[in-house]
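**Q** For reference, the structures are reproduced in the following blocks.
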Structure I
Amino acid sequence: MVATAVALSLTIAVLDWLTPPEISLAAFHIVPVFLVAWRVGRGAGFALAIPDGLSWLLSDDLQRSAPFPLRLAFWGLVVKVAFFGVIALLVSLLRTSRDRARSEARRDPLTGVLNRRALYEAADGELARARRTGQPTTVAYVDVDDFKRVNDRFGHDAGDAVLRSVAGTLVASLRETDTVARLGGDEFAVLLPGTDLPAARALVAALADSLSRALGQTGTATGCSIGLAALGAEGLDEALRAADGEMYRAKAVRKADGDDGRRGGRAPGA
């Protein structure tokens, strides 16, 4: 991009120099400054502002037949470089604002993990990768046990603390390649790329222990239930339904055994 912007600046400079003084192409230097500031960054835009400002000075001011004082030439250069520098600054601020808004639109405001929309985007990417490489991806469905009881007994601030604890534990305990998202309410989902169901069960067993320890520190006597399913060609919706079903079956077995789900995480099949 930098090379393209420099080549474009040189082209504009040559064309501007070849045209009569009455016809100025200097304003077109905004285009390469805009491109490099948007795609590369503010520093690159500032750097390109200097030769573009100099080109403007040479093509417009120094083509005059009358002598041009050096001090005025210097002042003209400063003004022209500053003009392009302001363009680069505004463009980079616009790009930063756009990126921040896009990032915030993909994240859950309470927990900071991805939201449902971003999860589906990530799942589409994993399905495309699976078609190329044949590697499996497993979906984990995580549900906070008796979350309504937590809110009713301890208040919504405590419930929010539980959700943040679950999200933080998921992010800290899993791999960088895994995707953690909040589906809504007290439900989370995790994409485990390159992981089949047996490997995912071993990974989630350790995750359940981490969740148990983390939730034990919240003082709410709650835990999590986790279900697993393979992400197949049917898409994420089908995988979430299957993982949700396994999670509820595990929760039902635990309750039938007399465990009310208040002692931390429980891995699927455990």
Structure II
Amino acid sequence: MNTDKILELVSLEGKVAVISGGASGIGLGTARRLIEFGAKVAILDVNDENGKKAVEEIHSLDGEAIYCHCDVTSLEDCKAAVDKIVDVFGKIDVLFNNAGIAVRKNAVDLEPDEWDLALNVSLKGQYLLSKFVIPVMKKNGGGSIINSGSGWSFRGGENAVAYCAMKGGSLNMTRAMCLDHGKDNIRVNIVCPGDVDTPMLQSECEQLGGTYDEDYKEECAERPLSRLGKVEDVANAVVFFASDLSGWVTGANLVVDGGGIA
């Protein structure tokens, strides 16, 4: 076995990765994993306290990282964040469009401002960051964009009309972007997690009137692989899309859900 060749394919050494919603949950777990594979990371979030703590943690692991306050619904914030990252690191190789929120309501109970917030953070935010990152990647000769979807990108879910709309939109936006930017050696893919043990899952549980305890987690684990997802499960999929292992993969979706929608 040519171990050196395998390590070369999966290495992110010298690459710069941008992670929206990177201060907690899947975003933070992915930042840790990308650092382990050699990347430098820029963490984007609106929670400045958690964002700065995340950078301090990465520095303690001898990784290189910066934090940018970025409301992904803001054109100005997204442009300023990308400008800062390029100023510090000189380039962007990987964008993980991870920021999102979940509002668990049906169409009757959902308020218009809740619809707007949900779609603006989770769908418009992916578009806005891509708008400014793609020219940087093009100038550098290519890159990899990974959008965040869900098992509900493929099917409906109860009391989740806005969430299903935005995740379905992310899936088809990924396909459209891969067609537009493949000529520039920019690959665009989407990772679609199931239930993962994160603050967002806890929020969903509580919105539906539940208690985020071991019983609830056991319910979420009712799937072929019989366990709740971990942030590392999703992070590993992002590493695949970010690395040369997926060099001829674009417009693809990777469902990471323990078989939940099988």
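**Q** Figure out for me which of the structures I, II the number 25.4 belongs to, where mean count of other Cβ atoms within 10 Å over residues 146-153 was derived from the coordinates.
**A** II
**Q** Suppose you compute FRET efficiency 1/(1 + (r/R0)^6) of positions 34 and 242 (r between Cβ atoms, R0 = 35 Å, to 0.05) for every structure in I, II: which one lands on 1.00?
**A** II
**Q** Now, a different point. Comparing I, II, where is percent of Cα pairs over 26 Å apart highest?
**A** On the way: I: 58; II: 37.
Of structures I, II, the maximum of percent of Cα pairs over 26 Å apart occurs in I.
**Q** Matching task: 0.05 is the computed value of FRET efficiency 1/(1 + (r/R0)^6) of positions 74 and 122 (r between Cβ atoms, R0 = 35 Å, to 0.05). Pick the structure from I, II.
**A** Working through the options, I get structure I.
**Q** Ok, one more. Tell me which of I, II gives 1.36 when you compute Cα Rg over 2.2 N^0.38 Å, for residues 82-161 alone. Mind showing how you got there, number by number?
**A** Numbers: I: 1.74; II: 1.36.
Structure of origin is II.
**Q** One of I, II was used to compute helix-only ellipticity at 222 nm (-39500 (n - 2.57) for each DSSP H run of 4 or more, over all residues; to 500), and the result was -20500. Which label is that?
**A** It traces back to I.
**Q** Same structure, new question: Starting from the value 97: which structure in I, II was volume of the Cα convex hull per residue in Å³, for residues 18-137 alone calculated from?
**A** II
**Q** Ranked by relative contact order in percent (Cα under 8 Å, 6 or more apart), which of I, II sits at the highest value?
**A** Evaluating relative contact order in percent (Cα under 8 Å, 6 or more apart) on every structure, the highest lands on II.
Readers should treat all values here as calculations from the given coordinates under stated rules, not as data from a laboratory. Keep in mind the model is a prediction, meaning the values are calculated, not measured. Cβ atoms are built from the backbone, for glycine too; each structure is taken alone.
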